[in-house]
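The structures come next, written out as C-alpha cells.
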Structure P
Amino acid sequence: MSETFSINPDWAASDIRINPAPAPAPAPAPQSSTPQPPKQEPVYGDIPAEPVLDAVDGIKFDFNNGVRVAFPNNNKIYHITLTDIDTATILFSADTTPGVSVTSVKKYYVRYRITIHEKGVEKPIFEYDMDLKGKEVMVQLTCPTIGDAIGWFSYVERFQKKNKCKVICAMLPHIADMFRKQYPEITFINKSDTAKYRPYASYYMGLFFQGDVNYQPIDFRYIGLHRTAGYILGLRSEEELADEPPRFDLSAKRKIKEPYVVIACQSSSQAKYWNNPFGWDAVIHFLHENGYKVVCVDKERVHGAGMVWNHIPWGVEDDTGNKSLQERIDVIKDADFFIGLSSGLSWVAWACRVPVVMISGFTHPTNEFFTPYRVINYHTCHSCWNDMRENFDHYDFFWCPRQKGTDRQFECTKLISPEQVISTIRQIPAFQKHTAKK
C-alpha cells in the first residue's frame, strides 16, 4: 500500500479513508470564508447521511462531498479500486472488511472510477464512471459574503453547462434573489432545505484557509478569490476560468437624473479600507468640481472596532442603510463609474457592468476581477492577503501581518495618494465624455 493511503480513519492526510462503521456519517463541513466562533451554526447545509445510489450486493455509493462507498456487513470481503479517470491515476486499491465505508479526503471535483471485485476473483462485479450528465448536483454556496458569491456564481453556471447536469444551488435567500430570475435553469434553495434532497454529487464553494487542499485543489491565495470556484468545480481551461460577471436584473428605471458616481468606503477589516486620511475628501472634492453628484451606498454610516471608527466622507449623498441588494443594483447600474475597495459592493458594481475604480493594497490584483482602473502602490508593503506565508485572522479587525504595531501598519493604502486615484479616474471614458461637455 502506498504511503499516501491509510486504513486508519483518524489519519486525515491520506487521499482515501476507510471508516469501520456500518454506514458513512456525513463528513464535517469545511471552514469557509467566514470561520465560525464556537456555537455558531455551520456555514453549510446537510448532505445525505449515507450514499444514495445502489451498486451490487447491498453496496451503496455516491459523490456527495467526495466519493463515498459503503459496504454491507455481509461477511464478504471485497477489493475496491478508485481511479481518477482524467489523470489515469489509481488513487486507492485495497481489500475491505465487512461493514466499512470508503470516503475520499479530496472533496472538490474529481471524475472518479469505482471498480469492485470479490476478493480473489479477477472479473469485477461492479464498474462505474462518474458522469454528472442529467444528474442532480448540489452546489453549496452558503457563505454570507456578497463579493464571494458574486465572484463564484458564473462558474456554477459554466459547470452546469459543461456537465449538462441539474444544479441545485444552496444560497442565502437575500443573495439568491440577485440571481434567481436570470438563471431559471438553476434550482435555488435555502441552506435549511438541503436535507430534503438526495443529490448524485455535491460540492462546497468557499475559501479554505491554512493551506487546505482537500476542499480546493489549489490554495486560493495563489489563483485568486473568484477563480478558486472554477478549480473546485473542475474547470481548467483559460476560457472556463476567464473573468465573467454574473447576470443581474438591470431593468429598473434610472433613479438619479444628474450625472453621478457611486462610492463604497466601508469594509469588514481595517486592512481593506483606504487608510490615507485625506484620500476620500480630496477625491470627493475633485468629483464635485467636475459636476458629479457622489452617492455613498455603504450599509453602515460608521463602522469599526475598538478605538478606530470609520465614517463615510463628508459631502456625499448619504444612501447608507440596510437595503436589499436589488436596491443597491438599481442605483449603481446607472452611475458613470464606481469607486470602492476589495469588498462586496465592488463586485456588485462589476456585475452591473459599471467601470470600477478599486483601491486595494492588501490584495494582489489577481485576487479580484480584472479592472483597468485598479489602484495599488507597489512602493509599499502590499499583497499580504495573497502571500502563502500569511494566514488571515478573521477575528482581528486590525490584521496587518507584516507591519502591525509599527508606524507602517496599513501603509499599503495609507500611501495610495488621492492624486493616484484621481489620475485613474481621468482615464475612464465616461469621465472623459462627461468633462468634455463642460
Structure Q
Amino acid sequence: MADLAPPSIKTIVKRNGTLVAYRRDRIANAIYQATAAISQPDQDLSDRMAAAVEAELLAAYGPEGQPTVEDIQDVVEATLMTHRLTRLAKAYIIYRHDRALARAARSLPGEISDNIPYKHIYEVLLWNSDQGCLTAQDLNETLAQDRLAPLIAAAEARYQEQLEIVSRQILTRRDQVRLVIVAGPSSSAKTTTTLRLRARLAHAGMNLLSIELDHYFFNLIDHPRDDFGDYDYERPQALNLDLINRHIADLLAGREIKTPHYDFKTGISTPEVHPLRLPADGVLLIDSLHGLYAPMTDLTPNPHKFKVYVETLAQFRGADGNFMRWADLRLLRRMVRDKAFRNLQPLDTLTHWHYVRRSELQDIIPHIHLADAILNTALPYELPILKQRLFPYFPEALERFRNVPRRQDAFRRAQRIYDLLAPLSSAEAPSTIPKNSVIREFIGED
C-alpha cells in the first residue's frame, strides 16, 4: 500500500480577501528569487525551505486553516532566520518589500487597488511628515521636548476636518439617503466616528435613528469553536443577516419592528423584544464591522445608502525602518479596551486575533471599494500611550508562546509589536486629549 501523502494547507487568503488553492511552489519560487538576488541561486535549498515553511504553517494553522499571504511571508522570514540563513532572509525581506512597491506603483492616483486606498495613505504620509510624527525618533523627540499637546491638538483637528468633509457629502445627498452605514474592521473607532457623525448630521437637521446590530447575534452555543475552545464570532454569519436585512427594509418602509435582545453574559438571544419605528422623515444610522457586506442590506437600493469606511491608515516608521501595520495598531487598541471594559486579559485578545484578521481579510476589506467615503482614525500620538499600558505583556507573550506550535500566529504578532514598541518612549494619557477623542473609545476617560 502506498504511503499516504502528509496533510497540507488547502487554501490561503489573498490580499483582496479571496480564497485560492495553496501552492508550495509559489513559496519555493519566492525563496529562489531571494537566493538569486544574493548571487547564489539554489533551487534545492529553496524547495527544502518551502517544505520547512509548510511544516510551520501546518503546525500553526492545521490542514483546515486558512493563513493569509501576509502570514505565509512572515513564516518564510522566521523559517529562514531559524535555519540561520540570515543573508537569504534579508534578501527575501527586500524581495517582499519590492513586490509591495510594485503593487503600489501599478495603482493610479486616488485608486483603491489591492484593497488599499493609496491616495489616502499618501495624504496621511505627507501630513505626518509635516507634523514631525512619521518615525519613532520623531515621536521620542516630541515627548522629550514636551511637544505632545500641540501634536494632539493638530491630530484632533485633522480628524474633525475629515468628519466635516464626510458630513457635507452626506448632506449633499440628503434628499436621497435613507441609510447611513459606518463600517470597518475591529477597533477602527466605528463607535466614536458614528457618534460624532451623528451629532453633525443632527445639527444640520437630519432626524436620525440608530439600530443596535449586536442584538442580532445567534446564540453563542451555535457558533463554531476551535481546538482551544475559542468561539469564532467575528464572521458576518455570526449575525442573523436575513433578519437584519428585513428589519432595515421594514423600518425604511415605515413599518414597526421588534428587534431581538442578545445577552452577552449568557450568550442567549431572545426574539422580538425591542420595538422600533423610523419616523417618516427619518434616516437610519448603523455601525457594524460588516456594514458593507451585501447580505446585510441588499434589500435597500444602493442610491438610498451612504457608506463610510473607517480604518487606521497609520503611516509610522519604526526604529527598524519598517512601517507599522494598521492591524497591529488596532490590535493594541483592542487589547486595551478588552482589558478595561470587557474583563479580558490582553493575551486572550492576542490569541483570538487570528479570527479577527481572517474575517477582515475575507469579509470586510474586500468591500472597501463599495464605500462612498473613507476616513482615517489613526492618531499619530497614540502609540506612546498604548505602550505605557501594554508593553509588559509582550515579553510574557513571547515567553509563553515561543515553543507552542499552534500559537505561532500570536507569537509572531507579539514579536513584531515588541520590536515596534521597544525603542519608543511611553507616556501617560494627558488631560489635553478631548473627552470625545477616538482614543477615549479604548482607554476611557481615566
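Derivation of every value follows stated rules applied to the coordinates shown; laboratory data play no part. In this text the structure is predicted, and so the values were computed from the model without any measurement. Cβ atoms are built from the backbone, for glycine too; each structure is taken alone.
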Which of P, Q leads on distance in nm of label points 7 Å out along Cα→Cβ at positions 94 and 214, largest value:
Q
Highest-scoring structure on volume of the Cα convex hull per residue in Å³ (candidates P, Q) is Q
Distance in nm of label points 7 Å out along Cα→Cβ at positions 302 and 390 - highest-scoring structure of P, Q:
Q
One of P, Q was used to calculate helix-only ellipticity at 222 nm (-39500 (n - 2.57) for each DSSP H run of 4 or more, over all residues; to 500), giving -15000; which?
Q
Winner on distance in nm of label points 7 Å out along Cα→Cβ at positions 86 and 358 once structures P, Q are ranked, highest first
Q
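Here log10 I(q)/I(0) by the Debye sum over Cα atoms at q = 0.11, 0.12 Å⁻¹, for residues 78-269 alone was calculated and came to -0.90, -1.02; which of the structures P, Q was it taken from?
The read-out was computed on structure Q.
When relative contact order in percent (Cα under 8 Å, 6 or more apart) is compared over structures P, Q, which one is greatest? Provide the component values of the computation, followed by the final result.
Values: P: 13; Q: 19.
Evaluating relative contact order in percent (Cα under 8 Å, 6 or more apart) on every structure, the highest lands on Q.
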